[in-house]
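The data blocks that follow each hold one structure.
Throughout, read-outs are computed from the coordinates displayed, never taken from laboratory work. Computed from a predicted model, the values in this text were never measured in an experiment. Cβ atoms are built from the backbone, for glycine too; each structure is taken alone.
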Structure I
């Protein structure tokens, strides 16, 4: 069973509720086994949430949203914008829907889908993602390259990756985007912002 499976299986659903603060925003989150980082907000997600560039009127796509941390923070930072959150894991989608409700977010919607098939024909100012590293490099390559078709002119892909895989991800980013910046790092993760100039 992997958190990027469509329907993770377990004997019983053990839900837990946590409280945390990200970018000065108090959040209450419902977590459960079967979804990535089911005990607490992981370091990579927190690093990206604390450092992502979000404007108040942007259209934002949270790809591989898990239980919704990045999308919810983005929605709070973009009160005049909108957020679409996508995950292939049906439990993650349920939890993300619950968490948007609990945190009073009305400008975000959660969709089930495999990568970009849930947003065909839509474009965004930014795609944000803490990608499913354990799903393998090929899927993550598709996530990075696929973002290009869903970015408005001048749009940003904002992504967090483990430091140990930094050079592999850098290579994919530099090959597919005009500008790539490393904007933040922690003990174990690096945040990149990649941009297409046209």
Structure II
């Protein structure tokens, strides 16, 4: 099946919330465990996120997908984890499109949000059953040991973040770095027409 023959992916957004942990001298990322009965990634550990709704476009007074994606990431973080963010806090990190052969497809904007103040996590106890703060390397090791399950894009994002020990170095790197796009040259990633310009190399 070619991409042109498959159902278009649903636009979505997700955000990795990152904080410093002085006791570990490392950064930690918030992971949420989805209810095991959910059809999509049931029981898996993910970042807060979900599909972009019409209200996200309305909230940003735009028809462009990028600002609506940021709003969706803010909304989903509040709904799933009880944490309030501002869209301006989010840094664009990656864009993933589900391959055509899979029955459920999403084209997902990935963001990272550095947290400089403590936050209290309150999961919705519907879609999300529990949470944990984990260093990227620890989460990857647990995935390797099959003690938890990370979707592939989530794992790759954690791999991209595991080299940083503090927020300052992470923010500098992700702000100056290239956007990871999967698959490369995806027609669903169009930053120039979505109100966002890729940084120059």
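Structural remarks
- For the structures shown (I, II), distance in nm of label points 7 Å out along Cα→Cβ at positions 141 and 189 is largest in II.
- Among I, II, which structure scores highest (criterion: relative contact order in percent (Cα under 8 Å, 6 or more apart)): II
- Structure from which 14.9, 42 was derived, Rg and Dmax of the Cα atoms in Å, for residues 93-132 alone, options I, II: II
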